[in-house]
Structure P
Amino acid sequence: MALYKYIAAAIGRETQEVVIEADNAGEALNKLRSSGLRPVRFCGETDVAAGAKSFMTRSKVDAYEFTEQLAPLLVANIPLERALGIITETCSNEHQRQFVTALRQGLHEGKKFSGLVRSYGPVFPGFYANLIETGEETGCLPEVVDELRRFMAESRELKEFIITSSVYPAVVLGLIIIVTILMFTVFVPKFAQIFVDMGREQPPSMVFLLFMSDLMLWSMLIPPLALIGWLVVKWRYGAARIKEWRSRMVLKIPVFGKLLVEIENGRFIQTLSILVANHVDIIRTVRIATKVIQNQIIRESFSNLERRLKGGEKLSAAISGNPFVPPGTAAKIRVGEESGYVGEMLKRVAEHLEENTRRKIKRMLSIFEPAMIVFLAVLVLIVVVSIFLAIMEINQVNA
């Protein structure tokens, strides 16, 4: 989707600047008119708010901290403008204060909160503005912001869990790479020089180690060649084709591909639960939740979901044939539909997927660590045995 900027006005009111997110200019114009505004001037298509980009180049705004502060204030029935004022007074970060002040100033100018959020696209997650707009239209903004706070907290917790769990394996992998490079590019060539100085032919064990050393040296050319190849392919086929190819290849990676599918499904179903719990119609719920999915192939697999729902199918039936939906998910949602607790069931499914994802990540990392240690031990053993055989041959000649 793109952002379209208009100067518009409601009947009997002053003009205002409005930013509309839509697939094309015609849809943006229809959205503008359906909101009761008449377009005065079309200002063109914006590239995710140039002002926000320049803002982000000089500072980093914590969207989660902002939501964490805003949610309890709105739940306590404090008006949005006043809530932003309170946040401004308590901000210790100067850039964060300027950001919140800009949002408050926009409200004073008559702009919608969702439009202001959308104009700072790089600051917030992609689904944030859509959910805020839904909250405004349904009158459930405090509940939506509170759900956003919880959703972002869980997402951050999962991200921090992955990073924390990956520190030790990353250190081990880094040490293995350094030790391997030093052994085959420094130690092995120096030891092989002994045979050259003696005028002796290299024994088979040293020939093998020198071959591995040359292979290691040539492998250092892989990163720059890969970068050049990437730039050439990107120039030849375009960024969109590359993104599609990358999304497809990532899903084919053993273990990691299935893990990614679970993460994307968890994010999708969690968004569904937030919207359904706030009484958003199912068509719009699915439309917004689909945008949350980052992998293009998985997102396209849900492209016919809206059409099937419009055709009268229930959500459980519409997603049952999707190859990326985990087994049993459709059945659980069907139970929720029959009992009238779809939102609660979606929430439980999302929580189950997150717990399952954590368990798989922990298991994968627990296997990775000893595997790397064993690999390093085998590598060192090969080098030591090869050098030992070469030394034995020297001793036999001297004897």
Structure Q
Amino acid sequence: MGVALGLNAHDIDGLAPARVIRATSETEVVEAIRGANERGEAIVVSGGATRLSVGDPPTRYDAALDVSALRGVVEYEPGDLVATVRAGTTLAELAEALAARGQRWPVEPGLPERATVGGTLASAAGGPSRMRYFHPRDWVIGARVVLGDATSVRSGGRVVKNVTGYDLTRFWSGTFGTLAAIVELTLKLTAVPERTVSLVAEVDVPAAFRVANELHASSLPLDALAVVTGEAVGAVGARADAALVVRLAGPAAAVRRLGREVRDRVLCRDVANEVWGRIAALPLESNWTARLAWPAAARPEIEFAGYGAVIYPASSTAYLLRSIDRTTFRAVRASLEAAGGVAVLERASAAYKRDAGGAWGSPRVPLGVAKALKERFDPRGVLAPGRMPA
């Protein structure tokens, strides 16, 4: 275990750690967390740092625990569609390891050259694949983690039928390193589709939503569906007010048939499949990003015309990509929360987060429950204190 330079990469909301601990094994992760407990220090776990900005500023930040060197495939069983990998493995590295057998982990968090497997689960990362493949936790069947008290814990198994501890494995999703440091994950895989085609329609914002809703309601087996608006349309090679982007994947004959059906509904053209990587990266590269989510039956009345955003209609999620004044944001958040939704500041200054009422808004988990979980898994509060409620 070593202390590395390059602290800026680990800064959070203007706060820099006194040092960076670079762990290369589970043992070194345990040692780092045990040392933090003994010294009364606070540490923040990071991998590719693509979503390190999500959350409130830490109340204390003594050291960054960098697990990006904790990488590689531990075990791969192509016949079982299962692979066990270390948490610092990037999505690009994983894809390369699986491609030779025509398999993949169907999760697209954006920036795959940097995004890690562990960080993708810990941050419950969204992306284009959510329409068909749902949540990253649905593709994880086992985990090894180090709790905030330096205890190593294993849950789940290495075969799909083994469900022992399955709920605990899923539990780590969305905890953002506040309860445990993920060191290893066992992933459920799927086959790479025989053919994949992406289509883009250049339309205005109302037409984009109308056609997206019609396509989603049609029960056509689409692979991904996105609406990109405002200045963000340039990222998908469009010049209109909005771009509707559709992905079709599966057997070649089925994809051809689906393509005809989509073209019958909207004038569109083929676009390179790499467009989805650009779409997924937009919320991670913007200087300011807010993630909005709402119940499927209650889409909020938000005006996207002329405003840069990435919207995934099928998963009722939108990423705003240009800062709005704090008063307006608070109003948007209040409207969404009243309807059962959320508005999370994923990229914003510490001052903006504070003035807007925090990065998270009203807690989704009762504070008493959140506090009890924190005390159980991280009794001395060494892991990312203050980054999430309670």
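Where a number appears in this text, it was derived from the coordinates with a stated rule and is not lab data. Just so it is clear, the structure is predicted and the values come from calculations on it, not from any experiment. Cβ atoms are built from the backbone, for glycine too; each structure is taken alone.
Of note:
- For 27.2 (mean projected area of the Cα convex hull in nm², calculated) the corresponding structure among P, Q: P
- Among candidates P, Q, the computation of relative contact order in percent (Cα under 8 Å, 6 or more apart) that gave 18 used structure Q.
- A value of -8000 for helix-only ellipticity at 222 nm (-39500 (n - 2.57) for each DSSP H run of 4 or more, over all residues; to 500), calculated from one of P, Q, originates in structure Q.
- Source structure of the calculated read-out (FRET efficiency 1/(1 + (r/R0)^6) of positions 79 and 279 (r between Cβ atoms, R0 = 30 Å, to 0.05), 0.35) within P, Q: Q.
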